[in-house]
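Just below sit the structures, each encoded as structure tokens.
Since every read-out is calculated from the coordinates, none of them should be taken as a lab result. Just so we're clear, the structure is a prediction, and the values are computed from it rather than from any experiment. Cβ atoms are built from the backbone, for glycine too; each structure is taken alone.
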Structure I
Amino acid sequence: MDQNLREQVMQQVRAEIISGQSMPGTMYSVPALAASLGVSTTPVREALLELTRAGLIEPIRNRGFKVVEPTLSELRNLFDLREVLELHAASVVARKVKKDLTGLYRWAEDIARAVRTEDMRLYIEADRTFHQLLVAAADNPRLTDTVMGLRDQMRLYGINSRAGLARQNESAIEHFRIIELASAGKEDALTNLLRHHIRAWEPIFVEALSQVGISRGPIAVNRGRGR
């Protein structure tokens, strides 16, 4: 039970942080968050410690956990690494003779539904699961862990801007094409599409992060409201 609660808390807090809803400097209090969710402090503390290991928050003595402030150089480095590793994984998957990627369609459909209904939490979690399963199909657990660790450090600032919303719609369509190309073994077309799929977000995130105040937003102390 605590494992399921821990995962639920982690999904909620991760979505708040990477979507920009919880700005840099936001404090998460274990007791306050546990009380708002109606759960014990143990799964909440474990979830926040896991997000600390992912680099999204940091512990502050006697206060809680603070959302870490990203930098433009860190963001660009993440895009560089993701491109190299995710394209490598996609190439491996495309070259495999035996593979079954039909399970990805469920998540592609969830992504499309999230875009239609403007459900940001569903979009983030479905997109994360889609790419996790795609990379995992390369049968290299260490590679999968590394890629997902990088993805979990991304901040999706600007995702709800006009450019971000347009990109969401384009991205939703691309997920279905990624499945088709990977299943058909069309390696070059797949890697070209995946490169665009990753990199098309970069100018949107960079623009939002570059805006005055976006990287030094207001601090909300003891954030513990449920979503």
Structure II
Amino acid sequence: MAEHLRFEALAGQRILVVGGSSGIGFAVAEGAAQHGASVTITGRDPAKAAAAAAALGRDAAAVTFEMTDEPAVAAFFAANPPFDHVVVTAAQLHGGRVRDLPIELARATFESKFWGPYLIARHARITERGSIVLTSGAGARRPRAGRAPVAASSAATEVLTRVLASELAPVRVNCISPGLVDTPMLRAVRDPASAAPQQPVARVGDPAEIAFQFLACMLNPYMTGSVIDIDGGMALV
């Protein structure tokens, strides 16, 4: 196997994980740090971000800014040298039927899920052989009642991925579309005693299983403009 396709090739690379203080983002940061990367995580809660960075050890760092705040995003990237890889997993999502969900919550979901990554991509400084990995969700192609803003913003993120892959080349841009994953966000809305999901892999995913594919996207120099389903087969049912 080519050396650049081994996870050990992450050693010494600078990786930014937006939303890296918990869930899938923390699993990505942890996986990268374990392979010797220099990881910076961002979060809205300074104490939570600092605790996550401390848990990573090595030379991990934590910063706090709101990714929908364009001046803050621009200032952060201007003050730092280029990153090798930028990962965006952060999102604040709100569900509800179109006629019931307050419009400000629907807009907030789009602000977080779509416009946040858009601003990160707009201002990120990335090395020539680097990459951006965004996050959508299974709802983009398996929409359900009560999930309109989440599904629509996820679908928009997948289209954005392909546009960015064309516009930012040679920087590569890919997107991971997770299904049900055991994160604090899912636990807040799903009873742990719920029946197993009706899908070929009849269980909820582990964040590390999703993080594995994020790391692979960083390392594969022939992958760009791709949307990868990691959903236990949810797209099949």
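Side notes on the structure shown:
- Winner on distance in nm of label points 7 Å out along Cα→Cβ at positions 18 and 42 once structures I, II are ranked, highest first: I
- If Cα extents along the principal axes in Å, for residues 10-105 alone is computed and equals 50, 27, 23, the structure in I, II: II
- If relative contact order in percent (Cα under 8 Å, 6 or more apart) is computed and equals 20, the structure in I, II: II
- When distance in nm of label points 7 Å out along Cα→Cβ at positions 66 and 98 is computed for each of I, II, the one that comes out at 5.3 is I.
- Parent structure of the calculated result -21500, given that helix-only ellipticity at 222 nm (-39500 (n - 2.57) for each DSSP H run of 4 or more, over all residues; to 500) is the read-out and I, II the choices: I
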